[in-house]
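In the part that follows, the structures are each spelled out as C-alpha cells.
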Structure P
C-alpha cells in the first residue's frame, strides 16, 4: 500500500471518530450543529424502552447524536416546537469537557457560555451533562416545569433510540456555572453511551380489561415533527385509540430489561415516564361522554406493596381502567380550564396524590416547594398523550387548571390529599 493511500485512510479514520470539536468555529464562540438524524424507531417502542441510566462509558457522543437529542428536546419544526409550550420559559445548557454552551433552538446551534469543564455538577459522571433552567421572568414555575418534563421526556426517548442513556436528576448544583439571576436550575441529565449495551426482551405478559398496545408505523421523529397545538376537538375514538393514549401517559412497558447494570438496583419493567424516587404519585383519570374512568397501571407497587418490579423474572402487568362515575362531565372540565373541550371524545386529567409523595420510611416531597417535581412528571405524561394521539392522526392539547376546586368536586377528592395538575384534550381537529 503506497503512502498516499495510507494518508487517505488515516484522514477517513479520523473523520469517523465521534468527537465534538470539528464543527467549532475558530473563535470558540459557537458550534454549528448538523441536521438531526431521523429516528425510525416507532413511538410505542421508544416509550416502552424509556429507562434511566446512571452508569456510562467514557466514549464520546458524536455531534450528530447530540444534535438529534437537542432538536428532539426543544427544537423547531414546520408546525412549531417538539413540545407543547405554555410560555417557553426554559433554557438548555450543555456542559462538555471544554466548556458550557447554551442551546439556541432557533439557529440549532450551541453558543459558548463559559470555558472550562463543569461536568462534575452532576452526581453521575458522563461525557455530556444537559442542564435545564427555568427563566422566572418569562413564566410561572410549575407550568414551566411541565414544559421541562416534556423536554426531559424527549431527551429520554431520543437518547434510548440512539443507544445512549440518561437520567433525570435535581439540578441545583448547576448554580456553579454562574447562572443569570433570573434563571433557576431545575434538572441535570447526564448523557452518554452505556457501559453495557441494552438488552430488552419483548414479553407482553398482560392481564387487562382494555386492548393491548399495538405498535404503529409512526416513528419518534415523525411524531415530534407533527406535534402542533389544537383548540377545537370533535369526533369519536375507538376503544383501541382511547386505551393506547391512556396507556402512554403512565403505563408499564411490554419489554423486560435485562441490561447489565452496575447501579445499586435495577428495574426490570419500566414505565412510560420517570418519577422522582420512583414514587409515581399521579392518578390518571380519563373522561368521555360515557363517564369518568381511573387508569390503574399495575396492581402491584414497588413503594407501597410487593416490590415485584425489582425481581429478574418476566412478571405480568395487571392493568385496568375502572369506571368511577357515569354521565357526561366534559362541560365541567371546560369550566375548570376555561377552554371549551366539551366535544373532545377523550380528556385526561393528572391528579397528584399527596399521600404517595410522603410514603412511610421515605423522603417527604409533599410540600409546595416540591410541587414543581410533580408538574415535571405530569408534563412528561401529558406529552406522551400528545405524541400517541399523532399515531392515530388525532390532535391534542394540554391545559393548566384554573379552578382546581371544580376538578376536585367533580372527582369527589379532598383538597388536603389531592392536587389537580394538568388537563389534556384529545380528538379530531375541527379545523382539518
Structure Q
C-alpha cells in the first residue's frame, strides 16, 4: 500500500510540475511580445471578415499575416490576427457580454502582447435609432450604457401609469436614477479622441444602397424620424449594451430615457449593441493594473437595422424579417470609416498619437476607478483618486471599497437590502 501511495503522490507532483513547465514556457516564450498601435475589436465572423477581405487594399498590409493563439479566447475565434509589423491586430471576442468580457480579459492578461500604448477600436454593427441615423450610418460614442441592468416586471403585470417594465435598481417605478449600482452601468471614453476619430472617419466615402430608399422612406411618417431617410453619415452619439436583442418603439423609448437619465442628460441613445460595456469593463480593470491606457478607446458602431419598425409597421414582423436590409452596407462602412481612423493614427503616430490624445472630460466607470469624478452616477467611490494596482495596495484595501459601496447603498437606496453584513 505504501508503494502504491507513493506512486500516486509522485504522479500528482509530476502532473503539477509538467503543468507549471508548460505554463512557464508559454509565458517566457522566446518570441518578443507584440506591441500593437491599434487593436481592432470585432464581435463575430461577419465583422471580422469585412476587415480581412478589405484590409489588403490599404497601405498597411495583410491583417492575417500573423495568426496568434492565446489561452482563454473563444473556441470559435481562438486566434488574434496581426499585420507583419504587428502595428495593427484584430481580436474577435464573440457575441454577447460574457463572451466579450472573457476574450478581452484573455487578451489584456496575455504576455504575448504589450498594450500600454495601444488604441482599441471597438467596431461592429448595431441597431440604429431612426431619430439620429439611418442604415449604414457610423456612430462614434462617448458613452456606453448597460441599459438592461435593471429590475424587470412582465408588461402584463404593470400598473396602468407605468410605461415600461424596466425599473432601475433600488427604485419602485421607472425612469429614476439607480440607487444601487454594480459599477458597469455607464462608461465614458475620451471625448477629444472621439472627436479626432470623427474627423478621420469623415474622410471615408460611405457606401449606400439605393434599394433601401423605399424602406427608409416609411419612417418619415413620424417627423422625429426624418434622419432615417437620409443617406448614411458619420454621427456623434452613444451606444447601449444589452444581451437582449430588442426591437420596438416602447423598448427603444425606454432605453433612450435610460441613457439620458444615467448619463446625467449627456448621453444620446442611437446605437444598440451587445458587447461594448463588457469590453470596456475589462479595459478599466486593465487600466487599473497599468496594462492598458483607457484614454485610448474608440467605440464605433454601424447601423445594420433600425431599433424599431416603421411607424405603420409591426414590431414582431420587423424583428423576424429575413430581409438583411442594411447588413451589408453596415459591414462595408465599418471598414471604410475604421480604416480611415487606423490610417490617421498610424500616419500621425510620432507627432500625435504615440503620446496620447489629452482629454478634458472624465473617463472611466461609474465608480471612478481610474480617478477623477464621474459626471454621472452617485459620485466617486475613491474620493477622486485612482485605484492603485494590486501590488501597490495595502492589506484590507480590497474590503474598503466594498464597504463604501454598501454604505452608499444604505444611504441612497430606498429599496436597498437590509440584510447586509454589519461591521464587527
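Bear in mind these aren't lab numbers, they're just calculated from the coordinates by the rules spelled out. Just so we're clear, the structure is a prediction, and the values are computed from it rather than from any experiment. Cβ atoms are built from the backbone, for glycine too; each structure is taken alone.
Could you figure out which one of P, Q the value 0.60 for FRET efficiency 1/(1 + (r/R0)^6) of positions 225 and 257 (r between Cβ atoms, R0 = 30 Å, to 0.05) was computed from?
Numbers: P: 0.60; Q: 0.95.
Only structure P yields this read-out.
1.18 is what came out when Cα Rg over 2.2 N^0.38 Å, for residues 97-280 alone was calculated for one structure; which of P, Q is it?
On the way: P: 1.18; Q: 1.12.
Answer by label: P.
To test your reading of the models, identify which of P, Q gives 0.90 for FRET efficiency 1/(1 + (r/R0)^6) of positions 345 and 409 (r between Cβ atoms, R0 = 35 Å, to 0.05) when calculated.
Numbers: P: 0.90; Q: 0.25.
It was calculated from structure P.
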* **Computed 36, 31, 22 for semi-axes √(5λ) of the Cα gyration tensor in Å - originating structure among P, Q** => Q
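Quick check: -10000 is what I get for helix-only ellipticity at 222 nm (-39500 (n - 2.57) for each DSSP H run of 4 or more, over all residues; to 500), calculated from one of P, Q. Which structure matches? Mind dumping the intermediate values first?
Details: P: -8000; Q: -10000.
Derived from Q, not from the others.
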* **Per distance in nm of label points 7 Å out along Cα→Cβ at positions 57 and 169, the highest-valued of structures P, Q** => Q
* Asked: From which structure (P, Q) was distance in nm of label points 7 Å out along Cα→Cβ at positions 33 and 137 calculated, if the value obtained is 4.0?
  -> Q
